[in-house]
Structure I
Amino acid sequence: MAVKISGGTLIAFVAVLALAYLYFYTPTFQGLTIAPGQTPSLTPPGQQGFINYNLGFTDQARNAVDGSSVSLTSASNNVFHSNGRRLSSLSTLYGEQGVATNGATTVNFPVYKTDGSYLFVNIDTGTAEYPDPADILASNTALTGCRWVPVSAATVPELVCELDMARLGSPNYNINPSLSTQLLVAAVPDDLALTLSAPADQTSIGTTAGTDVYITWEVTALASAQAFSFARIAITSNQTAFDYDALDITITASTGIVEMSNYANVGTTLTYSSAYSTAQTTSGITQLWKYFPRSTGDQATDYTNTLLIARSSSDADSIRIKLHLKTYFSASGHGATVVMNLRLISANNAIQTAVTDSVEVRG
C-alpha cells in the first residue's frame with residue numbers, strides 16, 4: 001500500500017537525517033591501531049560536542065647545515081596522544097603506543113577531545129645522524145618546544161616535541177584527513193675522525209702573580225655538512241703547588257654551536273666563565289677543571305647533554321678552544337703542564353676515545 005508524504009513532512013524527515021549524520025559522523029581511520037577504550041566510529045563516551053578527526057602526517061629529513069636531502073639510518077618518528085598532558089610535565093613516553101610517520105606517504109593520526117590542542121612527536125634521527133633540536137623548532141612553527149624523555153627504552157632519553165594543533169588551523173570535517181602537517185626533521189651526519197692541534201709551550205711567562213696566559217687549541221678535519229658532539233671538555237694538570245688557575249674557556253665555530261640540553265643554537269662563540277667543577281689533591285691543589293658538561297658526572301653519556309658543532313662548505317675547517325689561565329709561579333723556570341681533554345660521542349651514543357694535548361707553562 002502506498003504511503004503519501006506531504007512536502008513539509010518530507011523536508012522535516014530529511015533534516016532529521018542530516019542532523020543525525022553530523023552528530024555521529026567521524027572520519028574513517030585507516031591503518032591505525034586505536035588505543036583500547038577509544039572508538040573511531042563514534043564520538044567516545046564523555047566527549048559529546050567534539051568531533052573526532054584525522055590529522056595527516058608526512059615527514060621530510062634534511063641536512064641541518066646545507067638544507068640538502070638526507071637519508072637517515074634507522075630513524076623513526078612517532079606521534080603520541082597527549083591525553084591532556086603538556087610537555088612541561090612530561091617525564092616519559094616509555095610503554096605508550098605511538099603511530100609512526102612514513103616519509104612522503106600521509107599517515108592519519110586520530111585526534112580526540114582528550115588530546116586538547118596538543119600531541120607529542122618523538123623524533124629519532126637514527127644511528128648515524130644527530131638531530132638539531134634548534135633547527136627543528138625553527139622549521140616547524142606548530143611545535144611549542146622540545147624535551148628529552150624516554151620513549152623506546154626506559155632509561156634512554158629521546159627528543160620529544162609538543163605539537164599545538166591550533167597553530168595548524170581549523171579541521172575541515174568534509175575531508176580526510178581533516179588537518180595536515182609536514183614534519184621537517186633537521187639532522188646532520190656525525191664525523192668523529194677529528195684532529196686536535198698541539199700549541200707551543202710557553203716557557204718564559206715570568207713570576208708576576210696573576211699574569212694572564214692564553215692557550216688556543218684547534219680542532220680540524222671536520223667534513224663539510226657534518227658535525228660532532230663534545231661529551232667532555234676538561235683541563236688537567238700535574239701541578240703540585242699553586243702554579244696556575246684555569247679561568248674561562250671560549251669555543252669558536254663558524255657554523256654555530258648547539259647546546260643540546262637547551263635545544264638552542266647559541267651562536268658561533270660560547271664562553272664558560274668558570275669550570276663547572278674542580279678536583280683537588282689532598283693538599284688542596286687543583287688538578288682538574290671540568291668545563292663541560294655543565295652537570296654532574298665526568299662526561300655526557302648520551303648526546304642529549306652535549307655541544308653539537310657542524311661545519312658548512314663555506315666555513316673554515318677550524319673549531320678553536322681558547323683557555324684563559326692566571327699564573328702564580330714562585331720562581332723562574334718553575335712550571336707545570338696544562339692538558340686539554342676532549343671526548344666526543346657519536347650519533348649512536350658511543351663515547352669515543354679521549355683526545356688530549358699537553359702544553360707546558362713555566363715562569
Structure II
Amino acid sequence: MALDLQCVTIGTIGSLVRQEQTSSFLLNTFFPSTFNSNSALVRLDTIVPKNELARFVACCVDAKGRLRQDPVTQYMQPAYIKEYNAIEACCDERMIGEPVEGWSTQQRLAAKIAMEQGYQFTAVQNRLEWMAANALLNGGYTISGDGFTTYDIDFGRDTANTYTPAVTWDNPLANPKQDIQKMIDLAFVAGRAQPTHIIMGTEAFDAAAGTQPFNDIIRNNGYSVAGIPDFNLAAPVTGGMYRGMWGNMQVWTYSNRYLDDAGVSQEVFDPRAVVVLSAAPNGVQGIKAFGRIKNAYYNGNATDVFTFSEIQSLGKAIAVQSESNALVIPRNINATASAIVLP
C-alpha cells in the first residue's frame with residue numbers, strides 16, 4: 001500500500017508499527033495447566049505405573065505381594081528467567097500512538113515503561129515456549145546461564161520414541177506416510193494415549209507434501225479442492241498453521257524464531273522435525289510450574305511473570321526488569337514420539 005507522507009496521521013503511523021506477539025501455540029495446546037509453588041522450589045514427582053494383571057488363585061490361597069516403586073519426588077530451584085533494560089526518563093518527544101491533543105510527561109513515561117514491559121513479557125513467554133518445544137522434541141532440555149550450574153532435565157522418554165527413519169525424506173525412496181504411522185504407534189503404545197496432533201517443521205512438511213501417499217491421506221479426509229489437497233482451510237495461530245487431518249489427528253506446521261545473544265535469528269523448533277503427540281486428558285498433560293520469586297520488591301505468591309521498575313542515575317533513567325521462576329513439565333512424555341526426517 002502506497003502512502004502519501006504529507007497526509008499521514010497519528011493513526012496511520014500506529015498501524016505501521018510492527019506489534020510484538022508472543023507465540024504460545026505449544027504452551028497453550030500441550031501445557032494448559034499451571035502449578036504455583038508456595039516456595040522458590042518446584043516439585044517434580046516421578047510415578048512409574050505398572051499395567052499388571054491380577055493373578056488367578058484358589059479361593060483359600062493368599063495373593064502374592066508385589067514390589068512397587070514408590071513415587072520419586074525431587075525439588076529443584078529453576079534458573080530465573082530475566083529480562084532487563086534501562087530506558088531514558090526524558091519524554092520531550094511525542095510517543096507512538098499519542099493522541100493529537102498530546103500527553104503529559106508522566107503519561108509518556110508510563111507509556112514507555114508499558115512498552116518495555118510488553119517486550120520483556122514477550123521474551124519471557126518465548127523462553128517458556130522454547131522449553132516446551134525442546135521437551136516435546138527431545139524429551140528434555142538444558143538450562144544454563146550466568147551464575148547457574150548447567151542442568152540437563154530429562155523427563156525419561158522411552159528411547160524408542162526418538163525415531164529414526166530408515167531413509168531421510170529428501171530421498172526418492174522415502175516413505176513419510178509409513179514413518180509417521182510408526183511414530184503414531186510408538187506414542188500410542190508407550191504413552192497409552194491416542195495421539196491427537198502431528199506437529200511438523202516447515203521443511204519436513206514440504207518434503208512429505210511432495211509424496212503422493214501423504215497427500216492421499218489429506219485428500220481422503222475431505223480436505224481438498226477440485227482433487228487438489230488444500231492445507232490451509234483453518235485460520236493459523238501465531239507460530240502454528242493448521243494443515244488438515246490425518247485420520248482423527250490434526251496436522252500442523254510450526255515455525256517460531258528468536259534472536260540469540262549474538263543477534264542471530266534461530267529456530268525454536270527444528271524445521272526438519274516431526275512430533276506425534278497427544279493433547280488428550282491422558283496425553284502429555286503438560287504443566288507450567290512457577291516457583292515463588294525471591295525479590296525485595298515482591299512479597300506475593302508464585303506468579304508467571306513479575307515486572308518492576310526503579311529510578312536510576314539520579315533520575316535520568318528508569319530500570320525495568322521482568323523475571324519468572326518457571327519450569328515447563330510434560331507429565332506423560334511417552335505420549336510423544338519425534339524424529340528428524342531430513343539431513
Structure III
Amino acid sequence: MTYYVMFFVTSICALFGNFKNRNLALVILIIILALFAGTRLDIDNDYHMYFKLFQYIDKNTKDFNNREVPLEWCVYVFPHFFKLLFTNKIEIARFTILLFAILGVSIKLIAIRKYSNFFFLSVILYVSNLFLMQEMTTIRAGVASAIFLWSIGDIEEKKNKEFFLKILVCFFFHSSSVVFIIAWLLLQAKINIKYLYSAIAFSFISAIFKINILTLLFLDKIFPRVEIYIKMMEWMKEDKTNIYNFRILFALGMVIVFGLFYKKLKEIKYFDILFRIHIISICIFLLLSTSAQVFSIRTFEVLAVVQILLYPMIIYIFKPNLRYIGWTVIIAFSFLQIIYLIDLVDIYKPYKSWFF
C-alpha cells in the first residue's frame with residue numbers, strides 16, 4: 001500500500017506542476033522520491049549487497065583496484081567521503097545509498113523538466129517503473145542512465161564534447177555505460193529508419209533461435225566481467241529471460257504506433273533521437289536475451305530511460321480534441337507498470353525506512 005500512496009502523492013504533485021509552479025513541484029518531487037528511495041531498508045534484491053559493500057569497502061585505492069571482481073569508482077569514493085563525516089559504518093552505508101538516490105532522482109527529474117512537454121506524464125512513467133527498478137534497486141545504473149537522459153540535448157544539438165564529458169561521468173557509476181556510446185555511434189551513422197525496423201526483426205529471430213551473441217562475438221572473452229556473470233548464472237541456474245513480458249510487448253507496440261506516424265513526428269524536437277534509441281534498446285535486449293538475463297534486462301533499462309520522454313509524444317498523433325486518448329494510454333500504462341512490479345512480480349517487500 002505504501003508504494004501506491006507514494007505513487008498517488010507524487011502524481012498529484014506532478015499534475016500540479018504540469019500547469020503551474022513547475023519548479024516548485026520539481027523540488028517537492030525530488031525531496032519525496034529521494035527520501036523514499038534513499039532511506040529504504042532491506043526491501044529490494046540489491047539492498048543487502050550494497051549495504052554490506054558500503055560498510056566494508058576496501059581501505060585504500062590499491063586494494064580496491066586489485067579486487068578480483070572490479071567495481072566502479074563511485075563504490076569506493078562515496079563511502080570514503082562519508083567516513084569523513086561519520087564513524088558508524090551503518091550511517092556511512094545509509095548515507096551513501098541516500099546520495100545515490102538524490103543523484104538518480106534529481107538528475108532524471110531535471111531532465112524531464114528540461115526536455116518534456118508533458119511533465120505529468122513523464123513523471124508518472126518514471127515513478128511507476130524506473131524509479132523502483134533503478135533508484136530503489138540498481139542504484140549505480142540509475143545514476144548513469146539519469147546522466148544519459150540529461151545528455152539528450154547534447155546529442156540533439158551535436159555538442160559532442162559536452163556529451164562525452166557526461167558519458168565519462170557515467171562510467172564512474174557503471175560500466176554498462178558503454179551502451180550509451182554504441183547508441184551515439186548508431187545515431188551518428190544516420191541509418192535509414194527502415195533498417196532499424198529490420199534490426200528489430202533480426203534481433204527477434206536471434207532470440208527465438210537462442211543465438212548467444214555474447215559467446216558468438218567472443219564478448220565473454222574480451223570483457224572478463226561478462227564471463228563472470230555468465231558463470232554466476234550457470235551456478236545460480238537463473239531463469240531464462242522472458243522476451244514476451246508486457247513492457248517489451250508495449251515497447252514493440254509503441255514502435256509500430258510511432259512508425260506509422262514517423263513522418264509526422266520526426267520534425268518534433270528530440271523525437272527522432274529518442275525513437276531511435278528506443279529501437280536500439282529493444283534490439284540489444286533481444287540480442288542478449290539468450291545469454292544473460294542480467295545483461296538483457298538491465299541494459300534495456302539503462303537505455304529505456306528515454307521512454308520517459310518518448311512515450312508521452314504519442315499525444316502529438318491525435319488532433320487537439322482527441323488528445324485525451326493519448327493521456328489515457330500513458331496513465332493506464334503507468335498504472336499497469338506499478339501494479340506489475342508491486343503485486344505481480346513480487347520484487348519488493350513491504351516498505352520500511354530508517355527515516356520515516
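Which one of I, II, III has mean projected area of the Cα convex hull in nm², as calculated from the coordinates, equal to 26.8? It traces back to II. Given -21000 as the derived value for helix-only ellipticity at 222 nm (-39500 (n - 2.57) for each DSSP H run of 4 or more, over all residues; to 500), which of the supplied structures I, II, III does it correspond to? Structure of origin is III. Assuming 28 is relative contact order in percent (Cα under 8 Å, 6 or more apart) as calculated from a single structure, say which of I, II, III it is. Clearly, the read-out refers to II.
Values in this text are rule-based calculations from the coordinates and carry no lab data. Computed from a predicted structure; not experimentally measured.
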